[in-house]
1. Out of P, Q, choose the structure whose coordinates give relative contact order in percent (Cα under 8 Å, 6 or more apart) equal to 15 when calculated.
2. Thinking of P, Q, which structure, once distance in nm of label points 7 Å out along Cα→Cβ at positions 152 and 280 is computed, gives back 3.8?
3. Given 20.9, 64 as the derived value for Rg and Dmax of the Cα atoms in Å, which of the supplied structures P, Q does it correspond to?
4. Taking distance in nm of label points 7 Å out along Cα→Cβ at positions 80 and 248 from the coordinates of each of P, Q, which one would give 6.5?
5. For mean count of other Cβ atoms within 10 Å over residues 328-335, which of P, Q scores largest?
Structure P
Amino acid sequence: MNTAALATRHVWRLLIENCRPGAFVPPAFGVPSSTSRPACDALGIFAVPWADVELAGDRGLDRPTLRLFLPRVDGGVAFSRGAPYYAPAQGLRALDSLVDCCQKVTEFADDVPALAFALLENAHNLVAAATFTLWQQCCLPGPGPRAATTLDASLAAGAALAGALSSRWDGTPVPRGMDLDWGAVRHATRRLAATPLRQLRAFRELDSAWKVAAELGFVASMRATAALSLDALVFPLYGATAIGLAARALAENPAGPLAGVRVHLVQLGFHDLGHIPFLSADGSVRVETLAPPSYLSTMSRDLAGARVLVIDDNVGYGTTLRACRSVVEQFGGECVTRSVETAWDLYDRVAGHDITTAVDIPGLRPNLHHSVHRRLIELIVGDDPRRYLVDPAHATRQTLPDQMAASLAVAGQHGRWSRPQRATMRAELDFSRQTHREPAVPGRGA
């Protein structure tokens with residue numbers, strides 16, 4: 001592989017080195033890692049050997065589809081995501097061909113593990129984007145039975161693909177395709193192709209497979225040690241769509257770490273979804289805005305009397321998590337709130353800032369600021385790999401556990417956290433030191 005002429009920042013130099021044979025290891029839920037080298041960048045993108053793309057084409061996978069979803073970069077590598085990942089309207093037009101590639105590559109996935117994983121991740125992302133749009137449409141009056149049936153199929157396909165992206169709890173990779181009902185996936189994708197989808201989201205939040213694995217691995221470890229009693233999980237959309245589908249896949253596995261936990265999604269947020277009137281005049285949440293009627297009915301039964309953990313992708317001021325707590329309590333459940341990422345810098349930037357009443361288990365990860373996130377995505381959508389590789393966001397040499405330790409120090413200085421809450425934060429830091437495969441989060445000014 002010729003990387004001599006390829007200008008890169010620190011993180012991408014390491015990722016390109018990961019293209020050597022046998023170096024790619026998919027994310028494992030709760031399994032100690034033998035290396036702290038990053039497996040992906042801040043967005044979750046990783047390097048795929050271009051030789052593997054060529055090999056896949058030689059073995060019958062559609063070459064235009066491979067090149068569309070895995071764009072080539074100088075130096076003999078491809079990005080694991082291209083423009084269609086972040087422009088889902090474009091990607092959905094090629095979804096059937098993509099699923100065909102996903103299914104065919106299962107026959108030789110051990111020869112091209114990074115490519116097989118990247119194709120599955122792209123398919124999962126498009127199904128997740130369509131699922132959210134269908135969820136929104138089915139929350140409106142009169143969507144019709146066809147839309148509701150397509151949503152059911154899309155949710156099932158999204159969970160199935162999320163399960164295929166996961167590892168077994170002991171870290172042994174699931175053989176690609178062995179545990180996946182491709183007939184059901186194709187049924188769902190063909191229904192999606194025939195369904196008008198309005199306002200597809202082009203901006204993703206928590207969709208790094210390694211970040212999802214780390215979060216659900218930590219939650220499962222807390223449940224296994226009885227540090228967290230848990231009957232149900234609730235994920236606010238849109239930011240937690242991908243992790244919600246992954247949790248559903250784990251919960252449906254009777255041998256999995258979340259077996260028996262009921263998983264629910266709710267459309268709730270006050271930033272990107274601020275146009276939806278979630279609140280009544282008295283400040284209570286209008287539950288009919290959260291989910292289609294059939295899902296709302298099931299959720300109300302499942303949450304009554306249950307110990308419920310709400311996991312949001314990030315927390316700034318805590319508005320969404322406070323609303324989620326209100327919803328759980330309206331349904332008669334006992335709520336614990338959790339953020340995967342936390343804007344710890346607000347404690348220094350905003351006088352009197354305090355989220356202790358909003359989030360019970362704050363994630364120690366700093367949040368990836370939207371400005372950095374959007375800039376990186378624009379470079380991918382704009383097909384500008386050279387500028388992407390040298391972006392300052394990839395220059396950090398700090399480690400994620402170091403950042404999380406700094407967050408713990410901020411929590412100790414500013415927040416009114418209880419002793420059990422601090423113990424949980426320390427447990428998360430210890431867990432990250434054993435399992436993390438992600439780079440540090442780029443700073444707001446990166």
Structure Q
Amino acid sequence: MNEDLIKTIWKYGYFGGNHLRTTTGDTLVIEYPGQENFDAGPDFFMAKVRIAGQLWIGNVEIHTRSSDWNKHGHQGDAAYESIILHVVWNDDQPVHLSGDQVPTLELKNWVPDAMMAEYHRLMGASKKLGCAEHVSIADAFSVNRWLDRMFFERFEEKVQRMRNDLALTQNNMGEVLWRWTARYLGGPVNGHGFQQVAQTLSLSLLLKYHNRPHALAALLYGCAGLIDSKRLPDLPELQAQWRFLKVKHQLSVAQAPWKYMRMRPSAFPEQRMKLIIQFLLSFLPTLREPEAFFDHIKRHQYPSDFLNGFGDLIPSNPLLLSKHLNHHYLVNVLFPLLFIRGIIPQEEIWEHVNRIQPEDNQCTRFMTNNGFPNKQLIHSQALLHLHRNYCTPKKCTQCAIGLQMLGKPFAIGHLQRATA
């Protein structure tokens with residue numbers, strides 16, 4: 001038993017009946033469970049309960065055992081003086097405030113066995129998700145509504161990280177655009193390594209070499225620690241330029257742990273770096289004033305091949321980007337930055353992403369094998385977020401689908417708050 005489950009039981013009223021009683025035998029009627037608190041202090045604020053016919057308005061504290069009250073140091077803490085009810089799974093020790101015993105609800109006597117069996121089945125699932133059978137027969141509208149919420153949770157997380165980067169760079173939008181471009185053109189496996197390179201090579205430095213392709217390539221391959229790779233063309237010239245530029249600009253090599261295992265050659269770091277160099281040769285001057293770059297993208301209505309206009313700028317490597325990579329860059333880099341700049345609203349982003357073909361990767365295949373739809377890119381992005389933040393850490397009690405399985409008709413209240 002854990003406190004997250006107890007909070008869920010209390011929040012949604014997963015009780016076996018309406019004739020509740022406290023551990024001292026007083027009748028208990030829950031008129032409002034209170035507003036859940038995600039910060040320090042009591043778990044629920046401003047609850048309304050009737051104990052022995054008397055209406056009480058105040059806070060509720062949740063624990064696995066009532067003895068946790070003292071273990072957590074709540075005794076003597078002013079923040080807990082307005083507790084009107086202590087909700088626990090096991091009542092192993094009376095709790096007192098100002099000499100009076102705090103009314104306690106011991107949940108293990110009231111929660112249906114069937115609900116607990118369902119919970120343990122969800123938690124115990126390994127090869128497949130515990131909700132797989134339920135998802136395949138669940139109401140499609142409710143599932144899609146929850147996936148919309150997952151997409152926007154992922155989008156909002158990205159927006160917040162970008163805003164943090166803007167604060168660290170004194171609101172330098174061009175620098176942030178460069179760092180996130182490097183990360184996402186670098187691919188999902190080595191993206192963080194490319195972001196380290198971008199943080200080492202500032203935009204102001206790269207701008208000095210935007211008309212010198214070999215010097216630009218030497219800076220990027222050298223800083224990435226790839227300058228000695230046998231996969232590179234013109235290796236001696238690049239190595240010589242890197243030795244000179246490294247001393248001139250007092251540069252260090254980014255400590256990026258490049259990965260190659262179980263990857264196609266097109267995803268190797270050297271190949272991904274070629275994409276980044278192509279991007280810089282085409283768009284680097286506009287990054288000084290990123291609004292010009294954003295205007296270019298918006299004028300073209302976010303085409304699926306907008307990054308392919310520079311595929312022949314390096315004759316030795318006429319490499320075009322796939323539609324998948326273009327879409328990946330749009331959704332994960334451009335749309336969040338366009339939203340931050342106030343150029344495009346969330347509603348327009350949702351409409352556009354809903355028209356793009358879905359991704360096909362190991363995670364999305366796993367989720368579709370468990371009954372989830374993957375018909376548009378918005379589904380793919382939502383499934384990635386759902387799998388990473390809910391399914392993998394087993395946060396079923398925070399998922400609308402898990403809540404429905406535990407006893408409520410798709411947790412309508414939870415869905416309304418989540419999609420607000």
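We did not get these values from a lab; they are worked out from the coordinates using the rules stated. Note that the structure is predicted; figures quoted are calculated from it, not measured. Cβ atoms are built from the backbone, for glycine too; each structure is taken alone.
1. Attributed to the structure labelled Q.
2. On the way: P: 3.0; Q: 3.8.
For distance in nm of label points 7 Å out along Cα→Cβ at positions 152 and 280, the value 3.8 is produced by structure Q.
3. Numbers: P: 20.9, 64; Q: 27.5, 87.
For Rg and Dmax of the Cα atoms in Å, the value 20.9, 64 is produced by structure P.
4. Working: P: 2.2; Q: 6.5.
The read-out comes from structure Q.
5. On the way: P: 18.0; Q: 21.9.
Going through P, Q one by one, mean count of other Cβ atoms within 10 Å over residues 328-335 is largest in Q.
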